[in-house]
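What follows is calculated from the coordinates using simple rules that are stated; it is not laboratory data. This is a predicted model, so every value here is computed, not measured. Cβ atoms are built from the backbone, for glycine too; each structure is taken alone.
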Structure 1
Amino acid sequence: MNEGKAREKIDRGVKAEVLLRNELLQEAFDYLESEFISAWKQSSVQDTQARERLYLLCQNLSALQDYIKNVVEDGKLAKATLQGLKTNKKF
């Protein structure tokens, strides 16, 4: 990884971390998950299609949260890599 790509990943990681700390976004994630689960619990036994849709919505919400967390982790790894590159240049 070159220095430019590392700095880009670090920047993206910082932005993703800000998102994860955003109170309103976390509230939205919690609210949506709660609403999806509540709707699933209230669905009729015959309404398989609605339950499948709600399951997919929960999975998609989780995938979005995981993506943001992965961007944070990529940024941390890029920071460590960049520090390693700088250390190697000194020697």
Structure 2
Amino acid sequence: MANNIFIYSDIMKISGNITFNFKNEKDAKLIYDSLEVDNENYLESEIEGNEINYKITSKSLGSFLTTADDLIASEIVSEKIIENTKN
């Protein structure tokens, strides 16, 4: 899993991209589907093979950081659930 966060500020607008890489497309799709319901209206997302790309845009740094933190925490939990159910 790789997390890349790139932030730029444009007069009260903060945007960043986070990319999660998975071992295979099946795991990526499971996590994408699991998180998509909670992510609607908060960020843009797309799945490409074994990668999920997210774009977060916010008018404040606090809101941006909260969204990024929630996304990363949710992804970690989802990944652990997948790993534990495979055993």
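Numbers below:
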| read-out | value |
| --- | --- |
| At a computed 13.1 (mean count of other Cβ atoms within 10 Å over residues 30-37), which of 1, 2 | 1 |
| Origin of the value 2.4, where distance in nm of label points 7 Å out along Cα→Cβ at positions 46 and 70 was derived from one of 1, 2 | 2 |
| At a computed -0.54 (log10 I(q)/I(0) by the Debye sum over Cα atoms at q = 0.12 Å⁻¹), which of 1, 2 | 1 |
| Which of 1, 2 leads on distance in nm of label points 7 Å out along Cα→Cβ at positions 38 and 78, largest value | 1 |
| At a computed -32000 (helix-only ellipticity at 222 nm (-39500 (n - 2.57) for each DSSP H run of 4 or more, over all residues; to 500)), which of 1, 2 | 1 |
| Structure from which 28 was derived, relative contact order in percent (Cα under 8 Å, 6 or more apart), options 1, 2 | 2 |
